[in-house]
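Since every read-out is calculated from the coordinates, none of them should be taken as a lab result. None of these values were measured; they are calculated from a predicted model. Cβ atoms are built from the backbone, for glycine too; each structure is taken alone.
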Structure I
C-alpha cells in the first residue's frame, strides 16, 4: 500500500519476476504490467482495482494484493486490508515493513523519508538497511544485521547480487546505524534488551533480517516478519443462534469460515466473489452458508487469481485467497461458513461518497441497460451509490471523487455499452418564511346543482431551522410559492372560517386553504435556502493560507484550524454545489435567489408544470 505513484505495482511486478511467477518484467509506463489488466489502467498508467495474485518464495506461498494509491479508490485498499494479515508500505524516496522505493532517482534522500515517517506519520521507524549511495549511482546497500554490503548488477535487472564485508571507510556509519537499530529493538523486546546489554554477539537469526537487498530482501522480510495465516490468533465471530462469541482456529480441520471481500464481473465466467479463508477447507462444488444474508450458496467453481487470469483449483484452504463462482447473493463483507457451525464475522464499513453527478440514458431503449449496468457496478463497489431523486427528477450517481466517477462512466460506455449523458445534478434548495402573515381563502363555485364552498382564515409563522412543520390543520402545502421548492420550518394556524350546510366539502376547504397559503406566503417574506455542507481539509503548514483563501472564495466559513501530524486540519462550512448529505440550510443572497427563481420558472415552462 502507498500513495499514488510510489511504485506499488512496479514493486509487485518485480516480486513476481524474481520468484519465477512471471518471466518478463512488466512496466506500468508502457502498459505491460501484469497486475494492471484493465484497459483503463493501461491507458491512464494507474491502478484502479485491487488485483490478487500469489508467488512462491523460500518454500512459502505469498498472497499479494496490489492496491490503488489514488484516494478515489480507497475502498479497494480498505477491503483488502480487512482480510490481509500484513502489509508492505511503499514510500517514494524522492520526498510493519516500509520499503523505500525509487532510490535511483535524482534527488532521492533516504534520511528524509525516515524523518517524514517520524514527523508526519508519527511512526517509530528505524532503518534495517541503508543505501551506500543515492540517486543515479545507487547500486548497493548495507544490511545492518548481517553487517554486509550487498551489490547487484543492473545489466541483469538486479537478478544477480553478491554480499561482501563492509569496507573500512563505511564501517563507522554502519556501526552507528546498527546501534540505533538494536536500541530500538531493545525498547520493544525485553529478552532482546537483556541480550544486548549483556554485550554478547547477537546473531542475524535473532533479529530476523535477511542478507539481501532490494526486492529479494523485501520477499525475505515478508516471509520472516509478516505473520503466516497459520500463526494468527483464532478469528472471533458471533454465533447467530444465541449471539455468543466463538473462535475459529486457523486450521484446515476447523469448521469452514471465510470473508467475501470483493465482488467482480468476469466476461467469461460471470460473477466472481473473492474470499479469504480463515479456517477449514472450501472444496469446489460444495454448499456454504452465508451467515450475513441467511442464505445457502454453492461454490460451483474455485479459482486462484493472477490479476484477471484464472487458475481452477479443487479447494481453498486456511489462509488462501481465491475467487468463488456461483455465490450469486453474496456481497462485499458477507461471512461464508459451514452450515453446521455458523459464524458471523465482523463486517466491513465503507466511507460515504463525497461527489455526485446526474446521469440519464440518451434514449428510452438505453434505460434498462443503464439500470442493469449501474446495479452491477454498485455491487462491485460499495462506495458507488445510485439513487433516483424524485425531487429533481434525476438519477444521481455518487462516488469518492471526480476520477472515481469518470472511471465508472467510462466502464459504463465500454464494458456495458450504455450510451448515457452525465452532468451536474440540480441543487435541492428549500424555501422558508421570514415574517408572520395572515390570509383569508374563500372558494365558492355554483354549477346549478350542489356547489362548492370553503372559507378559512390562517396565519403562517416562520420557525427555527430544523423545526419542521407545525400546524393545527392537515391542510397545508409543502411546495413553496416562489420557485417550487419544498417549504420548511413554518407554523400554519387555522384562525377562523365559515361553512355552508349543503355546499361545503373537504375539497372546497382544501382549495380555500391553498389559496390562503399562497396569499400569506407572498406577504411573509419567502426566501430560498441553499444547502451547506461540512468540509475538512488536511494540508501542510505552508499551504494553510491558500486553503483558507480558497474556502473563503467559495463562501466558506472557517470553524476551526487544528494541528495533526505536522500539518493543519481546517474545518469549515460552505455552500454545496451538488445534492449529497447536507449539514444544514442557509438563506441565499438576494441576487442568487432571483436567479434561482428565474431558472425554476424556465424549467417549469419546459416541463409544462406550474411553479406554485
Structure II
C-alpha cells in the first residue's frame, strides 16, 4: 500500500493543528496533575506569601504550658485541676471557646479529672474541646469525653514536612480543630492555612499570666488555645519559611485562615491558575505554529514567560494564594515544542521509523520533503512507489496499491536503469504534462516533481518563433541552418538539398506593392508545402528564396522530378487581392555525395545549380522575346 502523507491544503493544516492541540493538551494535563511535585513552584509561592507577614486576628489567644509549669504541677491531677481553674476563670471573663490542645489520658477518674470535667460542663460542651486518639494507651476517663467536644489533634504534614493545611488522617472520625475554633462546628474537612499570617503576631500568654486580672480582662469573646510549648513537648508544626512554631500558634493561624475565607480564595486562585495554564497552552501552540523560524519563537516566548510571571505574582501577592509559574511556563514551552514538532513532521517521522519499511535516512528525507505543494514520491528498490503525498496521488492517478501497473510504469520512467534517474518526464495521454524531476539525495530514491508544462510550452513557442518565418509559417534561415547542422555527416546520412529563387517577384512587388508581394510569398509557400513530405524541411531563406532539405536516399532522376514539380506548382496564375499574377521559380539541387564531409559542400553545389537554372531560364526568356519580335 502506498502511504499518503503531507499537508498541502488548508484542511490538512487544520487537521495538523487539531492533532497538535490534542498532544499538547495531554502533556499539559500531565504537567498540571503533577504540579504539586514542582519544588520551584512551592518555594516561589512560600517565599512570596510568607513575605507579606500579615497579623493574626487578636480573637485568637494561645496559652502556652511551659516546662516549668509541668514541674510546678508535678502530677496529672494537679495539672488538670489548674486547667479547671483557668477554664472557670475564662468563663467568668467571657471567653468564646476553649481548646485544650492535648490528649487527656488516664484509666481512673482523679480529683483533677472531676474538677476539669465539671469546669468544661460549666463552660459548655459545645464551647470547649480537647483531643482524642484511638491509641488504647492514651484512653481518657469517659466523663471527660462527655464533658467537651472531641477533636482530631493528629494533623498530617505535606510530603516535604511542612504544614500548609490542617489535614486529618483518613481514619479520623472527629472534627478539624481549625474549623471548630473558627466556627464552633465539628467538620472533618481539610482546611488550608494562609501562609501570609505571621506566627509571631499571635497573642500568647503563659499559664501563670492567665491568673492576672488585667489578662483575664482581655479574654472577652476570645478563642483560647491551651497548648504545650516547644520546651514542654516535641510536638510542633513546621511552617514554610517560618520554620518550627508551637502547635498553639499554628492552630491560631489555621483558625484565622478558615474564618477569613482562605479556602474560597484558594479556589478562585486555582481557577485563575487553570485559566492561565490554558491561555499559556494556546499561546505556546500559536507561537510554535505561526512564527516563521525557531529563532523567532525563542524571541517571542520570553514575552509570554514575563506575562505568566506577572499573573503569578498577582496570585501570590494579590490573592495570597500559591501559584505555579514554572509549571505554567513548562506547559507553554511544551505546547510550543509540540507545535514545532508537528510542523517538522516529527510524529510522522517516528511513525515511519516504527513502520519498519523505511530506513532512518528515508524517513527523515521523506518527512522533510513530503509537505511540499507539488508531487513527492519515494520509490523502492523493487520498482514500486513506497510513499506518495496527496498531490502525487492525484497528479499521477495512483491508487493505494504500491505495485499497481501505473505505479510500476511511473517508477520505470523515473528510474529507467540502475543508477539512472530521469530529469524530465512527460505524462498524460491527451493533455501532456511536462515535469522537471529533482532528486534531493544521492542515495535515497525520492523524487520531487515540478510542473514545467507552461515553461516548456513558452520556451518551445519562443524557439519556434526564432526559427519560423512569420509571413509564410515556414522555417526561416536560422531554422534551416539548424536542421542542416543536425545532420550526422559521419554516419553517412543521405539527403538532397533544393534551393529555389522566384522569377517575377520583384515586378509584382514594384507594381502592386509590398502587401501584394507578401501575399504572393504566402501563396507560393502553401503550393510548395503541398508537394513536400512532413518530415522534410521547407524554409524561406529570405526575400523570394526558399530552401528544401529532403531526408533519405534519392536518385538524380527523382531529384530532377521533384525540382520540376516545384516549378510546376507556379505554372498556374496566382490570384491576389489586387489582381492575378504569374511568376516562376528556378530550382537547383544537390545530392549528398559519398565523399562529402560537411553540409557546406552540398549547399555550395545546390546554390550553384540554382544559379545555373536561373541563368538558363533568363536566356530562354530572352530568346523567346527575340522570336516574338522577329515574328
Taking helix-only ellipticity at 222 nm (-39500 (n - 2.57) for each DSSP H run of 4 or more, over all residues; to 500) from the coordinates of each of I, II, which one would give -15000? II
Once FRET efficiency 1/(1 + (r/R0)^6) of positions 53 and 245 (r between Cβ atoms, R0 = 30 Å, to 0.05) is calculated for all of I, II, which comes out largest? II
One of I, II was used to calculate mean projected area of the Cα convex hull in nm², for residues 221-260 alone, giving 3.4; which? II
So if we calculate distance in nm of label points 7 Å out along Cα→Cβ at positions 173 and 549 for every structure here (I, II), which label has the highest result? II
State the single structure among I, II that was used to calculate P(r) over Cα pairs in 20 Å bins from 0, in percent, giving 14, 22, 16, 15, 11, 9, 9, 3, 0. II
Compare volume of the Cα convex hull per residue in Å³, for residues 205-372 alone across structures I, II and report the one with the greatest value. I
Compute mean count of other Cβ atoms within 10 Å over residues 197-204 for each of I, II and report the one that scores greatest. II
